[in-house]
Every structure is written in C-alpha cells, then in structure tokens.
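Asks: Listed after this line are the structures, all set down as structure tokens.
Read-outs throughout are calculated quantities, based only on the coordinates presented, and are distinct from any laboratory measurement. Because the structure is predicted, anything quoted here is derived from the model rather than measured. Cβ atoms are built from the backbone, for glycine too; each structure is taken alone.
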Structure 1
C-alpha cells in the first residue's frame, strides 16, 4: 500500500503547487468542476481518497493520524452526497468568494500535507 500513499502524497504536492503558481486557472477549474459534475461524483472523490488513506495508513509511521484523515475524507464524501441543510451550496459559495490569497493558502497547506504524508511512509 506504500504505492497508494506515495501516489496520494504526490497528488497533494502537485495540487498545492498548481494552486500556488496558477491561482486564477486553478480557481476557474474548481468552479467549473463544482458546477459541471453531479454531486454523486463529487462525493466519490473524497470518499475514495479517504478509503485509500485508511487502507494505506498501516504503511506509514503515524497510522492514527493518516487513518483519521482517511475517516474524515469518507465523512466528507458522505456529507457532500447527503447535503444536510445545504452544506454543499454553502461551501461552494464560500469557495466562490475566496480571494487569491485564500487559494494560495490552501495550496500551501496541500503542499505541506503531501510532503508530510510522503515523509511518514515506512
């Protein structure tokens, strides 16, 4: 399962770097994906990533933390799918109103998290 954790870590690093370097394009891409895709497909992405993290957590040195992130990803997917009290639309409106510095901050956090997950692989 090391391969899966490496793949997810490098994906986070790549997404973070793109969010930092190409902020306007990243912002437009996210907006188009959130409006174009059905909510079921958007819910599957964090749920599958969370499941993969949960499965691959045993190959890291911080099993509990990586497993917790996996569980949170699954919960996020479930919340996106069931959409209690319009949570998805509220999150989408928040992302639409976020300025470029906010997207860069998300990119920095993704870059850090991806690097940390890669460095924790046994």
Structure 2
C-alpha cells in the first residue's frame, strides 16, 4: 500500500463521516501524484463524489467531464460502479442544479452506465 492508497482510504472515510472538505484535499493530492491512468480515473471519480457531497456543483461537473476520456483508456468495472454511485448521488440530490444533473445523465448515457439500483456492464446477462 502506498501513500496515495492511504490518502484515498482516508478520503473515503472522511466522505462517509461528512467531512467533504478534508476528503477533497486528499483526493486532489491523489490525482496530482498517482502514476497510472487507472489510478487517476479512480481518484477523479472519487472527486466527483466529493464535490457532489460538498454541493460544489461547478467543480463536480468539471471533475465529471474529465472521467470519460480516462475510462476510454481504462477498463475497470470497479471504477464504473463507483461512477454509477456518484451519478446516482447527483441525480438524487434535490439541491443539485438541473445542468449538473443533465451532465451526469449525458455522461451515464455516453458510457452506457445504468444509474438504477444495480450497475450492469454493457452486454451483461442475468
């Protein structure tokens, strides 16, 4: 486990505890220092969740728009599941402006992500 992973786990705990500001500091550090596209994609999705938790909608949208190009290069069900969770979080927040909800819906559609109760990868069968 490296420093980024530790910081990422700390950020996750801080988000759960409701301290989005502290979580965002750690996640921004992770994005700056991670050395792989997979890691960058993961932490950028976590940033989307953090900005949504902080209700910083412009930053949330900016982070959200940075994710699709990364996911075009990285195949990861885990990251897509996390993104689906973030998109649901935005969709369900009654304080989220319509434009950020629209962006979330566009990203979900472009990536083939279902934001219902369960994530299913494209082409999956029951």
Structure 3
C-alpha cells in the first residue's frame, strides 16, 4: 500500500461546510472519490464550501477533471468553492492544465470553514 493515499474529511453545518483533502489524488478511483465527496458537500445546499488543501500534495489529470466537474456543479447550485492553502507545487501542477485559473484560491489563513475539519477531526468520507 502506498505511503501517500487520498484522505477526505468533511463536516460542518450546511451554512458553513468544510472539506479537507490530504495526500495525493493519483488514481481514477481516488478522483471518483474526490468528485463524490465534493458533490455530496455541494448537494447540502450551502452557498459556500471551504476546501482545505494544505496537505494535498498532488492531483492527477483525472483528479483535476473531478475538481473541474465539482466547480461546474457548484456554479449550477450557486455555490462558491474556496480552495485554501495550496502549496506552490500544487499551484504549478494545476496551472499547467489551466485549472488553477478557474479556482478561487486563498491562502490557508483565509480558511473560514469549520476548524475541526482543518484539524483532521472530522468525518472521513468513505468511497
């Protein structure tokens, strides 16, 4: 089993949802899991979703497609997704495909979602 796997946690009331994405999203199965987790959060009916990316190391092309699809779903639902705390390496990776330009990226200090999500004390999303 690889040392770096994808872990997704979520929590908070529908009015202040947070998702924490950690590790690497490198397989089609992990990309599908990421898309399912984000779609579940979008379906809860909030107007804002905070995604903590401080410990997200890498996202494959399939994972980037999942992020793009989630952004499209969010727009249809009139929901804004804030991607917080991306590393410079991750920003470079997302910039190479142009995806980074479509995201609302903020520094980690601007994260306003539930703290227990960012601290890794929230419910783990099971795929």
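Asks: On relative contact order in percent (Cα under 8 Å, 6 or more apart), which of the structures labelled 1, 2, 3 is highest? Please report the intermediate quantities before stating the final value.
Replies: Numbers: 1: 46; 2: 19; 3: 32.
Of structures 1, 2, 3, the maximum of relative contact order in percent (Cα under 8 Å, 6 or more apart) occurs in 1.
Asks: Another question, if that's okay. With FRET efficiency 1/(1 + (r/R0)^6) of positions 19 and 75 (r between Cβ atoms, R0 = 25 Å, to 0.05) derived from the coordinates and found to be 0.90, which of 1, 2, 3 does the value describe? Don't skip to the end; give the middle numbers.
Replies: Working: 1: 0.60; 2: 0.20; 3: 0.90.
Derived from 3, not from the others.
Asks: Name the one structure among 1, 2, 3 that distance in nm of label points 7 Å out along Cα→Cβ at positions 59 and 99 of 1.8 was derived from. Working shown, then result.
Replies: Values: 1: 4.2; 2: 1.8; 3: 0.5.
Structure 2 accounts for this read-out.
Asks: Which of 1, 2, 3 yields -23500 for helix-only ellipticity at 222 nm (-39500 (n - 2.57) for each DSSP H run of 4 or more, over all residues; to 500), as computed?
Replies: Details: 1: -28500; 2: -23500; 3: -11000.
For helix-only ellipticity at 222 nm (-39500 (n - 2.57) for each DSSP H run of 4 or more, over all residues; to 500), the value -23500 is produced by structure 2.
Asks: Work out the source of 0.95 here, i.e. which of 1, 2, 3 gives that when Rg/Rh (Cα atoms, Kirkwood Rh) is computed. The partial results should precede the final answer.
Replies: Details: 1: 0.98; 2: 0.95; 3: 0.92.
Label of the originating structure: 2.
Asks: Once distance in nm of label points 7 Å out along Cα→Cβ at positions 51 and 83 is calculated for every structure in 1, 2, 3, which label goes with the largest value? Walk me through the intermediate numbers first.
Replies: Numbers: 1: 2.2; 2: 1.5; 3: 0.6.
Largest calculated value belongs to 1.
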